[in-house]
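Heads up, there are several structures right after this.
What follows draws every value from the coordinates through simple rules; no lab data is involved. It should be emphasised that the depicted structure is a prediction, and the values quoted were computed from it without experimental measurement. Cβ atoms are built from the backbone, for glycine too; each structure is taken alone.
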Structure 1
Amino acid sequence: LGDTEERRRYLNARATIGTLLNFGAVPIINENDSVATSEIRYGDNDRLAARVATMASADCLVLLSDIDGLYTAPPLTNSDAVFLPEVPRITPEIEAMAGSAGSELSRGGMKTKIDAAKIATAAGTSMVITSGKSLNPLKRLNEGSRGTWFPALATPATARKAWIGGHLEPRGEIQLDPGAVKALQDGKSLLPAGVKRVAGEFSRGDAVRMLDPDGRDIGCGLIAYDHDEAVMIAGRNSREIEAIVGYPGRAEMIHRDDLVLDDAMSD
């Protein structure tokens, strides 16, 4: 739980997953039961999967179950249960259909899958519940096998940018030169070379305001360096970063996926 709740550990885990995917590896992630306690654990793989999917900005999360989706009632005990092929929005009625937790051998059941759907869809990740009892369930799903789909409320990118722009309290500010402002308007990342001034008390991953040369607020982003490191590399070429800070940090001060511009700047 701490790896997805604590900012620095979240950023490290997100970067690790991204690197593994770039290498063509398939990360396998499980809760570490040997060190997790009841106070700091998920306890079910459904919500863990949802948080990992949103951490990785995944387009889709597939939850494999012992049944092929969500029904209006438990299909094994109620012959009148109706299968739901899609749930456009999770309402109290939908949550009531999920019932309580699963069997005594499981902490999950349909309830935790609905909880996972709320996490995933709010962050821009679509989700589907389908049966995992047959061979090749992902291939079967791709070919049209039955499942209950929960469409995302936004794309991962737009959901993340909305979170950055509207839900984070800036911890500092950085002032940019005209070239950096133009680069941001063109959809590029912010490089250290374009930063003229750094102010505030922030750590890696905190939100900071971005100012143009005249001091006007032009947007917000998640900075890739602590304050002291940002001061040291401001105005410098990205190739110099390792020599300055002592490790091969990111080339970008703020990556384009981690920033949002004010409306006037975006137009």
Structure 2
Amino acid sequence: MKKTIFITGASSGLGKATALLFAKNDWNVIATMRKPENETELTKVESIALLPLDVTKPEQISETIEKALKISKIDVVFNNAGYGLAGPFEGATNEQITNQINTNLIGVMSVIQKFLPHFRENKSGTFITTTSIGGLVTLPFNSVYHATKWALEGFSESLAFELKEFGITVKTVSPGGIATDFAGRSLVLTQHNAYNKQIEKVMSVFMDPERAKNYSTAEQIAEVVYTAATDGKSTLRYVAGTDAKEMYAQRNEVGEEIFRQGIEQTFYSK
């Protein structure tokens, strides 16, 4: 019997690549996004069903999951919806902060909570959440984004303990840079003139073409999601991409403080 994966944030990038990969590997896919009526590529694949979902809308989460469970038993839930908020924290509006937390953190929690009865009844199921290398290390001018991703890592690690006896597995996939990030994913910027010089320095490092050489494609990260879904292991954390693996290994090797000093030197020495 074919297995089914439920995916949030499937309209582009990693979400779409994951939907296509699972379909190619003979899975049924329920791909959700805010505006499925605009989707053209996934609609051509017979084993992919599209449903509307904005993870900041609790009522729609309930309705969409109810519809999904009428389509099929769900084996894997892949929480991928999210975006980046970057820039000076002092310039962040209350609305920007709230939207970031509602989408990246509370949205994931709400989707997981609604699926729990289904997974418990079946005594099986896997939750996979896209966090980020930004949930394990930090970079300048991403403080609210990091807050949500570090929270997801801690939430997932704790949740894994309490769900294990029900046969439910919790996993995170922590990608580094994805080649489509700046062109394809939503990025919201905060503004504050007092930080303009710092921002210039930091952005010159972020936009350095050399930095992008180690970025992964969305398809490469999707392969890691597929491994997490099918390897039968209880492994919690899947650090994905060459750049992410190198950065995380370095932090673990040299320790937090020396690693932080290195980040400071990288972004502020110019």
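Could you tell me which structure in 1, 2 was used to calculate mean count of other Cβ atoms within 10 Å over residues 119-126 as 16.0? Clearly, the read-out refers to 2.
Structures 1, 2 were shown, and FRET efficiency 1/(1 + (r/R0)^6) of positions 135 and 151 (r between Cβ atoms, R0 = 25 Å, to 0.05) at 0.35 was computed from 1. Can you rank 1, 2 by distance in nm of label points 7 Å out along Cα→Cβ at positions 7 and 215 and just name the one with the largest value? That would be structure 1.
For distance in nm of label points 7 Å out along Cα→Cβ at positions 127 and 247, find whichever of 1, 2 sits highest and give me its label. Walk me through the numbers on the way to the answer.
Numbers: 1: 3.3; 2: 2.5.
Between 1, 2, the highest calculated value is found for 1.
Which structure, out of 1, 2, was helix-only ellipticity at 222 nm (-39500 (n - 2.57) for each DSSP H run of 4 or more, over all residues; to 500) calculated from, if the result is -14500?
Numbers: 1: -9500; 2: -14500.
That value comes from structure 2.
Please compute mean projected area of the Cα convex hull in nm², for residues 31-70 alone for structures 1, 2 and give me the label with the greatest value.
Working: 1: 3.9; 2: 2.9.
The maximum falls on structure 1.
Could you figure out which one of 1, 2 the value 15 for relative contact order in percent (Cα under 8 Å, 6 or more apart) was computed from? Before the final figure, lay out each step's value.
Working: 1: 15; 2: 20.
It must be structure 1, since only it matches.
The value 69, 44, 34 for Cα extents along the principal axes in Å was derived from one model only; which of 1, 2 is it?
Values: 1: 69, 44, 34; 2: 57, 39, 32.
Only structure 1 yields this read-out.
When mean count of other Cβ atoms within 10 Å over residues 47-54 is calculated for each of structures 1, 2, structure 1 gives the greatest result.
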